[in-house]
Structure P
Amino acid sequence: MKETRLGEFEEVILLLVGILGEDAYAFKIAEEFEAQSGRASSIGSVHSTLDRLKDKGFLTSEMGQPTAERGGRRKRIYTITASGQAALTSSRDFRVSLWNQYPGLSVDRLNFLT
């Protein structure tokens, strides 16, 4: 049986694919991860995570058009599938449920304070 849960890094990479849309290719995802998190990630770890997410059925990919800045090479563009969207929703709901159980830091209480 395929693993259908998301690890933390997988969740972040999947979210970044959604955020980047048509610009969701490995190098750009790695750049965006560093920009958003302040932590560097190797391109190899991004590629292996993208492959794992594809194997789980959470992503699809297709080759984009060649670009001059890449010397005419094409980029592999990633897109979230319906299963990937469901996995993100499930992951978010689980984390919100945990936050709501943490005394003094529930999401509802924090929303009330803002």
Structure Q
Amino acid sequence: MMIPSLFEGRPKASEIYGSLVPVLNALGAHSVEEKKSSLHVVAGRAAFLGVHPRKDGLRLNLVLARQLAGPRVAKAEQVSAKRYHNEVDIKDVGEIDEELRAWISEAYSRVTSG
């Protein structure tokens, strides 16, 4: 697995991204587009996940049809009638748990079904 160049000098972000890749691969077909300061994970014609490296981890931007609530959600913003950007900070590999996997799967399903 190749770690994108924007993770250079950010060992914690690289470690967490390395643990996130198998979760993404298990979902099905997708591609990763490297932008200036983030990665866009795309399925079909739309991004379902943004990955923003931070010095102490990652900020994930999950694109869902609903707003998430809870202590893990750093920010949630409605961007259109049926699309919300939900930002979640991940500071440890252990935070890639069932709840986060379910959210990522829900975001993937939003862009791949129907």
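Just a few scattered comments:
- For FRET efficiency 1/(1 + (r/R0)^6) of positions 19 and 35 (r between Cβ atoms, R0 = 25 Å, to 0.05), the highest value in the series P, Q is held by structure P.
- Structure (P, Q) behind the derived value -9500 of helix-only ellipticity at 222 nm (-39500 (n - 2.57) for each DSSP H run of 4 or more, over all residues; to 500): Q
- Volume of the Cα convex hull per residue in Å³ derived as 135 - corresponding label from P, Q: P
- Looking across P, Q, the calculation of mean count of other Cβ atoms within 10 Å over residues 75-82 that yields 10.5 traces back to Q.
- Each of P, Q could give distance in nm of label points 7 Å out along Cα→Cβ at positions 51 and 99, but the derived value 2.2 comes from Q.
Every read-out reported here was derived from the displayed coordinates using simple, explicitly stated rules and does not represent laboratory data. Keep in mind that this is a model prediction, so the values were computed, not measured. Cβ atoms are built from the backbone, for glycine too; each structure is taken alone.
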